[in-house]
Structure P
Amino acid sequence: MSNRQKRLKAEIAWHGGRVPRGSAALATVRQILNSRLFFDVKRHKYAYSLTNDCLKVVLRERTKDGDLILVCPSGHGRDYDVIPHTVHTFGVDIAESAVKDSSRNYPQVAHSAGDALSLPYVSDVFDIILCNLFLHHVVDDGWKPYLNEFRRVLKPGGYLIVQEPSVFYPISWVTWPLRMLLRAVFRSEVVGHVPHEHPINTSELARTMVNAGFLQVESQGSSWVHNRLYLPVARAVARYQHVLSHVPFIKHTAWMVILVARKAR
């Protein structure tokens, strides 16, 4: 089994909620990290509501009635909530369990099971591709093969819209080394990630998009509100973060960064 096949197997298991149980000590650490001291559903929902709101604006500015939009990968369908209702939406994911879930919950979407490296669509068909929180899972594969495939199925002048966690986000400087330390101690992931996912250099991703043949690559900070920030702090940060969202380099220090790349006409 190749390294990519191993990563795909881990991704599919992760989609199905199958996380290795590990030792009793690992279970205790997970319980602590997921306690209200470190994690709360309200904080989690608030943080992602901010990133979703930003995605909605970016999509609204670039869609027309009747556009064809592909969500890749579609996961369990949560990204469909940011898509305007006046377009035709398609979703593809390699995990068949995720496709079944999203088909049941979003029957208005045309779903397919497929690999992002070999999409089951003809060339030049979509006006927009939304790729949310995926490319930080495939750093080891290299981004360019995925970007090439996205560009293939986009219409001339179409947009690729990507959102990813940034390695320059200050909290990542603490959480990433801590995650590596805990993984080394317990030989397993502690907080429910797959082993190969991690924040990425979003500036490097922008350069790779250009090298893959995309034009007019734009980026903006989506949100500086991490999903584990206490709500009073999160709300204070949210009140002022719009000031930073388009400032060169500073925008790449956000928790989440949105990149918009356009295919040549």
Structure Q
Amino acid sequence: MAVLTAQHLHRTLDAAAALAEAVAGPHLASVVLPTAAALLDGDLAVYHRIRVAPSPLEVGIFWPDAAFGPSDLAGYGQARGDHPLLARAATFPIGRAMRISELMSRRQLWATAVYAASHRGLGVEDQIAVLLGRRAGMLHAVSVCRAGRGFGETHRLLLEMLRPHLAAAVRRALASGTCCRAIDTFPEPHWTELRAPEPVAAPGALTAREGAVLDLVAEGRTSGQVARRLGIAPRTVDKHLEHAYAKLGATNRVSAVLARQRLLVGEEG
């Protein structure tokens, strides 16, 4: 049974603090993914936006993006159904990390079509992923890969602890309105630009700024700290909180944060 040490906890807290700096689309590749990779001692990290059915779609932001391009994924689109993690993506519990090495041996991975199409060329021998959420029929996840060595139970626990901070960082980055370079794997891999998904209309839905304020409040920040992070006045932060309280039926910061978390799970389910 894996036991997390004080050093593990300190590293996770440092990673969470680094993720709080992600406030724009390009930060997915320059902050979010390298932070996740560093925590898990990984060699490659990917943000995935996936639709399993009715028509498959998978767009990814890669780190380090300068190391490879669409040509490295030339056969992935046809082989992705053989991916051991993707095959379970539709039933992944949100927040539970999973690694290829807990599903099959390395020799079994070598025999898969997806290994021949992409993982072997990228040097990937193990991959660990966590589902950040589901919304509007899309799955949102982050994965970290390793070359020549596998992940263990400790890495799974670390990724699960980091998951809420990853999810918040991804939401902030995409909600900023700035796009980021990504690879679309269908019909053939090619470069594209990834933007925030279209919002789903719902009674009492929070605006992007109200959500960003609550995400930062959930990290324990004061109105002044939130204001400095978002470049607005503290009074404006309080006004956003008032609007969020009314929409969520909350009376204070704690109840608003909890209500938002329940709302996000509802949108993701």
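P, Q: which one has distance in nm of label points 7 Å out along Cα→Cβ at positions 112 and 232, as calculated, at 5.1?
Working: P: 5.1; Q: 4.3.
Structure P accounts for this read-out.
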* Asked: P, Q: which one has Cα extents along the principal axes in Å, for residues 72-175 alone, as calculated, at 37, 30, 23?
  -> Q
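Between structures P, Q, where is mean count of other Cβ atoms within 10 Å over residues 24-31 highest?
Largest one: structure Q.
Comparing FRET efficiency 1/(1 + (r/R0)^6) of positions 32 and 88 (r between Cβ atoms, R0 = 41 Å, to 0.05) across structures P, Q, which is largest?
On the way: P: 0.35; Q: 0.95.
Going through P, Q one by one, FRET efficiency 1/(1 + (r/R0)^6) of positions 32 and 88 (r between Cβ atoms, R0 = 41 Å, to 0.05) peaks for structure Q.
Bear in mind these aren't lab numbers, they're just calculated from the coordinates by the rules spelled out. Note that the coordinates shown come from a computational prediction; the quantities given were computed from them, not determined experimentally. Cβ atoms are built from the backbone, for glycine too; each structure is taken alone.
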